[in-house]
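Quick note: the coordinates plus some simple rules give every number you see, no bench work behind them. Computed from a prediction, not measured in an experiment: that's the story for all the values here. Cβ atoms are built from the backbone, for glycine too; each structure is taken alone.
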Structure I
Amino acid sequence: MLRYAIIIEKAADGGYCAYVPDLAGCVGMGGTHEEVVQNIIEGIKFHLDGLKLEGLPIPTANSEAENLIFEYVA
């Protein structure tokens with residue numbers, strides 16, 4: 001089983017976009033959070049299938065993501 005960090009961002013138009021730092025060019029978009037998650041999963045599978053078809057190595061997961069909560073006083 002593979003595990004990749006994904007980054008999900010809220011777009012200016014109210015939709016969402018996502019990307020995978022360890023898979024260059026692997027992106028997904030959707031109108032809702034749930035939709036973008038489903039689309040990035042499909043995108044990852046498509047990306048990995050393409051690498052396999054080309055005989056290229058599957059990248060290892062090197063990135064991590066977490067939410068950082070801190071207090072900022074200006």
Structure II
Amino acid sequence: MRCHLSTLMGQSRYSIQDVHVKTGLARSTVTQLYHDKATRIDFETIEKLCALFDCDISSLLELEGIKKENDRNG
């Protein structure tokens with residue numbers, strides 16, 4: 001799984017602190033997602049980030065390897 005939070009933040013020119021303040025998420029959570037180091041993510045976190053960036057979940061998260069496997073099988 002890959003998180004595109006850093007890309008979304010760059011497009012909006014938001015810092016980690018900005019996202020922390022605007023969403024109420026823990027700064028450590030935002031930092032882990034920003035650096036693509038998180039090992040899990042809550043639904044509430046996804047909802048808050050999607051609301052902040054006015055995007056859907058596929059703009060925030062991507063499953064890597066799934067398309068390649070489907071291409072081989074199909």
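Listed values, structure above:
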read-out: Relative contact order in percent (Cα under 8 Å, 6 or more apart) from the coordinates reads 44; which among I, II; value: II
read-out: If log10 I(q)/I(0) by the Debye sum over Cα atoms at q = 0.13, 0.20, 0.26, 0.28 Å⁻¹ is computed and equals -0.39, -0.80, -1.27, -1.47, the structure in I, II; value: II
read-out: Read-out helix-only ellipticity at 222 nm (-39500 (n - 2.57) for each DSSP H run of 4 or more, over all residues; to 500), computed value -10000, structure in I, II; value: I
read-out: Label whose coordinates, when distance in nm of label points 7 Å out along Cα→Cβ at positions 42 and 58 is calculated, return 2.7 (choices I, II); value: II
